[in-house]
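Quick heads-up: structures coming right below.
Values in this text are rule-based calculations from the coordinates and carry no lab data. Predicted model, so just to flag it, every value in this text is computed and none were measured. Cβ atoms are built from the backbone, for glycine too; each structure is taken alone.
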Structure P
Amino acid sequence: MAKDKTIYVCSNCGQESPKWIGKCPQCGEWNSFKEFRVAAGPSSESSFKTNGLVCPQTLSALNIKDISSTDDPRIDMEDDELNRVLGGGLVKGSLTLLGGEPGIGKSTLSLQTVLGISKKVLYVSGEESAHQLKMRAQRINESPSDNCLIFCDTSLENIFACISNVKPEIVVIDSIQTISTSDVDSSAGSVSQVRECAARLLRFAKTSGTPIILIGHINKEGTLAGPKILEHIVDTVIQFEGDQHHMYRILRSIKNRFGSTSELGIYEMLPNGLRPVSNPSELLLSEDHEGLSGVAISCAIEGVRPFLVETQALVSTAAYGTPQRSATGFDQKRLNMLLAVLEKRVGFKLIQKDVFINIAGGLRVTDQAMDLSIIAAVLSSNVDTAIEQGWCMAGEVGLSGEVRPVSRIEQRVSEAQKLGFTNIIIPNQNFHTFEARNIKGINIIPVRKVEEALRHLFG
């Protein structure tokens, strides 16, 4: 009788070792190796060692010219925002990981989506009972589809048995941290269980062509819980972001083998579920800020969609010895750089001032075209002078105080013009390269340096 094998696996990168090691040789993390046993037997041994797909029919190599170049067939999720983030829909045979903070709406989004499509869906829940799912489904959709089947279990073997009986077209597992297999002697949610279950689900998805959506938790650092190899195994990683106290939720693609990772989906949390927001600019700019200082409007682009976002700044005298620098929805390091540019190149002393930055609506924006609006909002709050209504801006600020060009300037100007803005400040290099200078109803102001932009705004 063969004995169980004991190995050590790094919880950060998945590196294996026959003995415990203090420092991982792969990723350099300390004290990250965890012990677990693998049951003896050819099935468990092979399933543990192979994370990819092994098909006996396709053991021979293929010439790259003979491989079909047609796009993978996709399943319409009946949700424009979700389809955009996925790259046009759910690919058959794909493994998708949906992560987010507790209570952010991961289960609500998944259940809402499967209730609205016409495909046969198996919803596997290891966290909630069937009664709880029924109550949530009634709150979300009063007339749900008849094609949604509920199965509450945490055993991977039982899940595969149910799948073979039901033969669904889409499988949703909530969540991967609650699923366990009897071949691995450890508790559910451990490194070994998450790794083994994800690898088996991947092989099933690739061999059967059934797409699987996994729901995952995140840790206190904001990254997906479990081993890092989980993100490497799956085809697509999307993350649900947002503040529980705000009504907006952001669906962001982190990894996508079938599409772009720069796409963004925006939802509004309502009592009866999540509502896709097709035009976020109108909602983000609904507040009346006339006469208020420290507010600047910037035209940002996330993915392929431009939207105007409100940048709020507060500059006050430091109450303590060390001034505070705080940014919500914006990169903290980039804020420090912009404040240094404002002090060095423009001449405004902020060394004894607290500076707070907030992106309205609870959004997190990574577009560097926000730089100009950050500086304008900080200066507006510092001198307590409001920016006039109808002004917006887009531009990246360099270390020497120059305003650098940004991408897709035509889309930014058109979006500002549609929303009724009369003046927009853009980089001078963009003004000479695009052909929309004659757009009616909006005055385009090119600038080379930050000083020129501030002179137009404040006189």
Structure Q
Amino acid sequence: MKRKVMALSMAAVMALSMTACGGNSKTETSAAAGTGAAEKTTAAAAADTTEAEKTTAAASGDQVNLKVCWWGNQVRNDVTKKAVDLYMSQNPNVKIDIEFTDWSGYWDKLSAMAAGGNLPDIIQMDYSYLNQYQKSNQLADLTPYLEDGTIDHSKIPDSIIDSGSVDGKCYALSLGSNAPMMVYDKAITDEAGVTIPEQPTIEELLEIGNTIYEKTGVKTYFDGGLNMMAILARANGSHIFDEMVGNVPDSLVKHFTYVEQFNQAESAISPDLLAEKNPDLVETKPIIDETTWNDFSFSNQFVSIAKAAGRDLSLCMYPQPADATVQPMYLKPSQFFSIAETSKAKDEAAKFLNWFTNDVECNKILMGERGVPVNTDVAEAIMPDLDANTKTVFEYVTRVGEIATPIDAPDPAGKGEVEAVGKTTIEDLRYGDGTAEELANSFLTEANKILAEAAQ
């Protein structure tokens, strides 16, 4: 009970400390002239300033204000700020205000901003939340900007554009490609005399963890989150949210059973220490100070994790169950950028997205921090300048691409709430507040209810 009260208190503090970044511009402007501008900016029709006035303002060089928000760590913030500064130096009439937060607080913050009608002009969007925000009419249609060349996609594969599309219209532009990964400390595995397979099974991971603990005293971490749930469903040729909606407990029971097995092993990190270390943040992941020899994330986080650890790390594919019938690995669009439907500077926002995606100089600053660039010419241009860790990521994404199966459809509305309940339920399991089967079925019931209500 104490841990739950503490968790609630921390959540309340986080909620109070999150400052919303609004999307209102001091100067309402649009860079593109012509009759098509009104069609592309439906929200602007309700604004006090007319489209014609905004076009005139842009033509006269009046200042345009944009707000951009994203999630990430300090490394991402630093390189993104440098890129934004470069854009403003090249476009002196554009002022860009930026704000970032960590993943765990980002979506609560964005939800509050959406409810208040003050989303930033440019939103870092995730594949799993795309449907939810598009269905609630929060995102601008980028298709006209792709069609008129404002956003040049001539060197971007069609599959990338499609990944950000709903019902044939594009609402999000992917900044790169990445893949699920397990990151590990090869120095520790070498000391223990074990070799990590390119794609271990979960059963192998448990055995390897036992050996490493016996030889070195370093603990093992097993991903109890939604990403692993999804991998298990995909390994069975299914989709985790289809199973939830269909009230099918198969993948969830298997997942909770795996978590229980690792939790009961002496080699696994304890729930108290896991809560203290907090693997949700790069800087506090237990692998950083060698509390664990491994962790789970996506490949675009590898460089940041290695930098925070201050030592060389390695990576491999997410483990799969020994009885997998389908390859569960996939390539994921890395950190979409979307434009808010409420933005009063959609045209300028589209120009920035084009530059961010296609400019070589910009991407030499970012250096793949947001994934392997989707523009093939840009990816090739920056390759010689990549450091060893970033090259490792690029090569890893290539290997995954050779065996990957198609990504699942974007997650349904209610995903965020389902994920939060899942995290709490897994915590209950780790503290022994129920069996794997009991808690899996309890979570399934609650998830089904959340998804049904969100679909209405």
Structure R
Amino acid sequence: MSLTYLLLAVALLCAVSFYFGRQRAVALSNGRYSNLHSLPAHYGMYTALWCGLPALGLLLVWMMFEGTIIQTMIVADLPEEVTSNSGLLSLALNSISQIAAGGGEHLTVSPEIVEAGHRLANLNTIANAALIVVMVSVALVGLALSYRRISSEMRARNNVERLFRYIMIVCSAIAILSTVGIVFSLLFEALHFFGKVSPLDFLFGLEWSPQTAIRADQVASDGAFGAIPLFVGTLLITLIAMFVAVPVGLFSAIYMGEYASPKFRAVAKPALEILAGVPTVVYGFFAALTVAPFLRDNGAVLGLDVSSESALAAGLVMGVMIIPFVSSLSDDVMSQVPKSLRDGSYGLGATRSETIRHVIFPAALPGIVGAVLLAVSRAIGETMIVVMAAGLAANMTVNPLQAVTTVTVQIVTLLVGDQEFDSAKTLSAFALGLVLFLVTLGLNVFALKVVQKYREKYD
């Protein structure tokens, strides 16, 4: 039984538990719910939670340790000449996995490896069967125990709320620990990289050529890992995108919030927000096949040397992509401005445009700044549009008509394919990721602080 079917089985048991728990509560009430401490649905939810949560917890623990335990059992039976060599052991385990999966006919391996593959297949079958039996048993035990505890005096609602509070605490802890894990993983590998390459050369170097820097006759700290061209390219494309997104998004928000009729707003606002749901690869195709050739052809007419892959093409399309971020957030912020401010302005004889300039826009300015900063962080982290429209060349230029690249594109390029994580080339991706993380984190924190200031002032 696959994991999906197993989860569906547990969900079905939870539904059955809910039904039985609710029916028991109804039977205890004698037709009067006032005889119960909680509503019948609370009793049903209580039994469903005690049926599903222990089973899911067991599944999580099982998945964490199953692979390690089985691998230890397989390795224990392998010859010593294989286990003593990490490279041979890795190849042997790969072959064993292929044989266990039903393949491996093309492999030329020893009989011990073949036998280990068959043993791995048997162990996986036994483990899957044991998991099904144990999970279903735990779910049924939870159902039985919770069902027996149901009484008219039992505080089912309090117990359910307490369980949900624990669930939310666990989810919050997972989110926090995930962030901490990401930070420490980036930091650890980045420090490993800075042990090979000077941080000053990385942050202030003017040459980015990791492919050349890994040659035996070249020193990594000679400037091949200078990230300034990547920072410049990222900043250039982001500025072009913001020059498009901020005016269009802001004016769209002003029109839909202050001038448009309710019928037009009901159609235009969702239509504009559809742009946020378009996959970035679609924007990349649009930039590479439509915008870039258009700029190149028209630039040639004007006597301009426009590259087939340019920062301008990527920035324009990226600006279109982030228009909904600026428009929707700015519209929501301006709609939160108290109506009394508008009425006071109109009462003093101000026109609609004067009210927008002197009352609404200043009141909503902190929130608008937060929206713009969030859009900037979104633009900095974009990859696909830049890959398809701006190219991979790390050019030290501020000319928007030339090809440039960004930090995210280089991270993807460095980590594509089989890489050795002990080389400066591969580790440089983590250093770039750390810089990008710190920049975007700072922008988001600043944006949230600005929004909080707005809310405190105008709620």
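Which of P, Q, R yields -7500 for helix-only ellipticity at 222 nm (-39500 (n - 2.57) for each DSSP H run of 4 or more, over all residues; to 500), as computed?
P
Using mean count of other Cβ atoms within 10 Å over residues 79-86 for the comparison, can you identify which of P, Q, R gives the largest number?
Working: P: 21.2; Q: 17.0; R: 11.1.
Largest one: structure P.
Out of P, Q, R, which has the highest value for Rg/Rh (Cα atoms, Kirkwood Rh)?
Going through P, Q, R one by one, Rg/Rh (Cα atoms, Kirkwood Rh) is largest in R.
Any idea which of P, Q, R comes out highest on relative contact order in percent (Cα under 8 Å, 6 or more apart)?
Q
To test your reading of the models, identify which of P, Q, R gives 44, 33, 24 for Cα extents along the principal axes in Å, for residues 231-334 alone when calculated.
Numbers: P: 50, 32, 28; Q: 44, 33, 24; R: 46, 27, 27.
Source structure: Q.
Using the calculated result 25, 13, 10 for semi-axes √(5λ) of the Cα gyration tensor in Å, for residues 295-358 alone, pick out the matching structure from P, Q, R.
That value comes from structure P.
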